[in-house]
Structure I
Amino acid sequence: MYSKPEPGSDVNPFQRLDQIVRALRSPDGCPWDQRQTRKTLKKYLLEEAAELAEAIDKGDQEHIREEIGDMYFILALLALLSEEQDGIPAIDPVQRICDKMVRRHPHVFARQEGQSLSEQELREQWERIKQEEKIAGKKK
């Protein structure tokens, strides 16, 4: 079930994007969006990533902003497809990346006062945490 976005509704932009994508995929939505699969979207994901990279290379701030938006749309659509096909809530990848970034940045989120790490120590910490995650993942 989806809820159509209301003009000027009091939701954050990520919630609004989710509502829009759900409306586009709904029975009354857009035939193009309804036909998309993860495989068909792969082409657009790569195209948008290339366009974003080009905009970054050119330093064109407005184009960068537009291409980041296009990437968000494709990613939101992919997340919804995963929800539809695999029952994985569309919000799950966002929650997982939030958890991962907090876990991998203890120097920011669990910082002891006066603590600072060098670039080398940060790289080593990152790699150690990644290894710990892999080991923990194998135990599941």
Structure II
Amino acid sequence: MNLITSFSEKRRKKQWNYERRVLRSLSISDLRKDVHQHFFTTIMMDRVSHMYLEDFCLDVGIDAYLLGSEYGRFGYFGETAEMAKQRCLEDLEIYCEQVAGQFQAWLKGSVTEEEQYKQLSETFVHRWWEKGFNEGVRRYRMKLH
């Protein structure tokens, strides 16, 4: 029996394996603490909104971390974090807009509160992207990719 696999399937499997290995170094409790410290110390809300938005922020934080770790190979080959971040700025902006949009939809704040949500989400997403980037560089240096 001949087995034919496409390049895209192999690439996807390799990507999944890499992401699984990278996620082992991510502490969900640290991410959860950061979400609480970053968002919920300044924004008051009810329990249901809090639980939903916490889960959403965790998901986006993980995605930003994985994206940063993927771009860590550019850091290994000599690019700075800012240069590598320019390559995926569009994706990071989408993550920021999603987080800010969720806060705006659930909490229905004013224009000034909407601006606060945007600023908080930008700093959160960029922080976790940089942590992922540093982890990606570390993994490439240790030949763990």
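Thinking only about relative contact order in percent (Cα under 8 Å, 6 or more apart), which of I, II has the largest value? The partial results should precede the final answer.
On the way: I: 15; II: 34.
When relative contact order in percent (Cα under 8 Å, 6 or more apart) is calculated for I, II, structure II comes out on top.
Calculating distance in nm of label points 7 Å out along Cα→Cβ at positions 39 and 119 for structures I, II picks out I as the one with the greatest value.
Of the structures I, II, report the one carrying the highest value of mean count of other Cβ atoms within 10 Å over residues 31-38. Top value of mean count of other Cβ atoms within 10 Å over residues 31-38 goes to structure II.
Structures I, II were shown, and distance in nm of label points 7 Å out along Cα→Cβ at positions 55 and 71 at 2.9 was computed from II.
Largest in volume of the Cα convex hull per residue in Å³, for residues 23-62 alone among the labelled structures I, II is structure I. When mean count of other Cβ atoms within 10 Å over residues 15-22 is worked out for each of I, II, structure I gives the greatest result.
Each reported figure results from applying straightforward, stated rules to the coordinates on display, with no laboratory input. Because the structure is predicted, anything quoted here is derived from the model rather than measured. Cβ atoms are built from the backbone, for glycine too; each structure is taken alone.
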